[in-house]
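Each reported figure results from applying straightforward, stated rules to the coordinates on display, with no laboratory input. Given the structure is predicted, the values throughout are model-derived calculations rather than measurements. Cβ atoms are built from the backbone, for glycine too; each structure is taken alone.
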Structure P
Amino acid sequence: MDFIFSEEQQLLRDSLQKYIAKDYGFEARRAIIALKQGFSDKVWARFADMGLLGAAFAEAHGGFGGTPVDTMLVMTELGRGIVVEPYFSTVVLGGSLIDLAGSEAQKQAILSEVAQGKLLLAAALGEPNSRYELNCVQTTAKRDGAGYVLDGHKAVVLHGESADKLIVSARSAGSTRDARGISLFLVDAKTAGVQVQGYRTIDGMRAAEVKLANVKVGADAMLGGIDAALPLLEHAADFAVSALCAEAVGAMEALNAVTFEYLKTRQQFGRPIGSFQALQHRAVDMFIHCEQSRSMAYLASVKVQSEDPNERKRTVSAAKIQISRSGRAISQEAIQLHGGMGVSNELAAGHYAKRLTMINATLGDVEHHSERFASAA
């Protein structure tokens, strides 16, 4: 695929790459993870100054009118640095839900705040029994005068503990797995009845369990129309998956780089282990996996804009399948080629492997997207 970036896109990528290489090293990241909230306010403010937080939003909503390709470039560099700041949860998934489902007034009020780094979002979509099915919603939204009352339990809400506002999917009609009857609500995290329990995930990120008990919201809290949120959820999830694919490619590139450098420097029998042909073949396989994944990430970033939902679904699922499989293969090879040190916290290799594992488990694993790819035929 002949993929040529514009001058502005190259500048965006290069500036972020230089910042992460200089100011977001492995030791700096370790210190950030140790913070109570799990990310750095200083780094987040820097991202806002660089224009990263508004890159994907329209200029009318305080952004810079970027495309999914711009998001792909940003996510690739974040993956290369295994950055733990809530860019994915706030800008990619949360921001796209507001952009797709919100009214003009909601977009003006929320997206501009996100772009300035003043507002954090979290998408509370999954539930304990929903697996990866966005239509499996047991959280209820019942009429209460002009507003609604929300009750339910949302699971593994990425960066939910630090979010100012939660985007909650709730069932306003129908039974648990019906396609219709799902609505989206924008809920202030400090609303009475909202209970958030945060925890650290295996890759150093933060997530939370969110329980809603008699949470009252006004009619203006609804995003989009009543009972018709599933197509919007699927569209936003596809955009988010394409961004995750780009992040995985950045992580794969960095993991390959540290592994190949180790092969050049680790001595065995009086020479670098990278001189052994068997290990060279394994390194070549890692390189091929990364290049195949890059091509699929590029394709997904373009096709996610398709007006044909089946084409969008098939391409995004195909990319997630390829990248999840390649991420696992590269992670396993990198760990083995590093020997026993590969799984230690002192080396970056294990941290990249953990992040690639979590990317596979976010918004659908290989099995889920294989079924989805077939059903969209």
Structure Q
Amino acid sequence: MTSDFDYNLPKEFIAQSPMEPRDCSRLMVVDKDIKKIEHRNFYDIADYLQLGDLLVWNNSKVFKARLTGKIALDKNSSGLKENIRTTGKILNVSAPVEIFLLRPAENFGVWRVLAKPAKKLRLGMKVKFADDFEAEVIFKNEDGTVLMQFNEDDLSVRAKANKYGEVPLPPYIKNKVESDLKYQTVYAKQEGSVAAPTAGFHFTSELIEKIKNKGVEFAEVTLHVGLGTFQPVKTEKLEEHKMHSEWVEITAKNADLINQAKAEGRRVIAVGTTTVRVLEGMSQKFPILQPFSGDINIFIVPGFKFKIIDALITNFHLPKSTLLMLVCAFAGDREFVLKCYEEAKRKKYRFYSFGDAMMVK
């Protein structure tokens, strides 16, 4: 039941800015077999890694997916006529409309977006973000998302979004970050996420070098993070929750690195729940990992049988979220994970995107 994954978190525990330096965040080390908890700093994580371990992270890069525009209509616009027909009012086009780019659809220039306020938008309406950047509303989905048609390809849309848009910080972060790089991992390179894979925030270039010098290897995958990743489950029965598909990629080189580690009995350690979804989602498609590019849809809850990962580095997640359910599934004990969260509160850990880290091994 979804309520089994609820817990109380006062607002003061929600981190509003990243730790500086990044690796000075705190680290809770959890041994899931003997139910042991240790309290360290993230720069100590090398103490829990050993020669031959393979760290796998998500190299997706966040783009400025949050756009503010205005409705651009003339008196003959189909969108304006539809608005008058349904409301009997002339639309006030001066008020801004916020568009949140989620992901491109299959058709050229079409993107699935969130709109605020969505009720203002009618089919045929155009939203103008800049003199050279606008989109038309072509469909409104039952799930609240909107399909918008841009007159350019996906790369151009992202380029202009980066020019005119803003970094899409989660709603529980009230402070604006002074640099876009603060909401990005140091190893990000494949642009496409609307939210950062935040478990990787704790790594610095210096810490990565220290870990490599210990004989730890690295591999990478790509999962472009969407808003569905972080949304609480609203149905009480877990099986009624609808997960959103996510675009992932794994290259032949990285698939080989992971396959070799598994064949040799070495630990595969996932950095973040997004990495877990790629690896475990792929393991359901192929008995041995293969190069792949496309959508996966996986909902990991207690009872799930993990085939790839041996340890997990993650943050502290929202109540009733799919991410918390995944952590409970990997730890094999929901009550123990929630006790770890209560211990984190007692020790004044920082929660969510800019918060502290947990390693479950």
Structure R
Amino acid sequence: MTAALFPAQEIGSLAKPRWQLLGQRGAPLDPGAAEEFRGDEARLHFADDLAGAREALLGPGAPPDRADRARDLGAEFAIRFLEAAGLDRVYDGEARRIEMYEYPIRQMLGFEFQGHVRSFDAKYYLKAAVVDAVGLAAPYHVDEFDFVRAHARAEPKLPITGPYTLADWSYNQYYLARQPGWKGRGARRSAQREFVVDVARRAIRPTLRALVDRGCRVIQIDEPAAGTHPDEAELVVEGFNAATEGLDAEFSMHICYSDYRALLPTLLEAKRCRQWAWEFANRDAPGHDGYAVLRALREYGDDRSVGLGVVDVHRDAVEPPEVVAERIGRAARYLGDPGRLWVNPDCGLRTRSLPVARAKLEALVAGAELARAEFENPRR
């Protein structure tokens, strides 16, 4: 924890700049993308230590390593982007990842991709079926973390998709087929539990161990699927506990767009979770207090820190710092301890343009400063 009240952190993904997307395809930059790159570089100086990558991206011809160099530049850009906004914990905006499901599944054994399906935000993802016992080809995100640690000035915070979500977003063929007799509700539940625990123990835990051994101290377990099946909260917890067992790091659990009361008190059994990183601003509106659910943590006597969503990632409208500060103050009163609060966006900002994302992050940091001043120097 930092000494100051209301430190700020990233929560996940950023949109990739167009120059990075073109570079990843090995394509030369058109004049507009090249101008965008130069403007970003003039503002953030993110390519200062990556001169070779800059030449590979902007230079003539088609160097064979252009795609890799573009990813390096994209990661460095995102780190500087988040640091420039004033965040205390940063990552690389998931610059190297396809998205949060396909990338980890491709590192695992026992899966076959079946085709694209539509997700909640009108996008499509490539869905896989588990057809054999889950395994791991090699720990993933390790080289990615090494790059961030080497280049970040703020503290690195790594997000990783959790076991429950990876299982829930996949077709469960192998584990269901192992269940004897009629494949009714009980058999399906038992098969899903075995699937979640195997993903946790055989794939995610070895990856987390490799990351911890590399020096990763702050790790966010993303479980966006948790809120879609509140009756399976115990599977979320069992997967989290199996994935983190015996590991020494500061683990948080990020769950977005959920009725958190429906997950409580079961969720509180996540043993090594030290922070709840939740979404609140999306549901905060006149006549509906988006932060009132925090009272439940106090009622249950849970004293973990909270990653407080104070800006909505689904709207372009930028929250004034005064609104952010009021939300922080309200949440602190509900918890009864302002020192437990970190502030962050509701979720990853990948659905917002980079200018909007920057404005929201700057408003978040400015609002935290206002709230900090209020709590440190209360009016008489």
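Tell me which structure, out of P, Q, R, gives -12500 once helix-only ellipticity at 222 nm (-39500 (n - 2.57) for each DSSP H run of 4 or more, over all residues; to 500) is calculated. This figure was derived from R. Looking at distance in nm of label points 7 Å out along Cα→Cβ at positions 161 and 225 over structures P, Q, R, structure P comes out largest.
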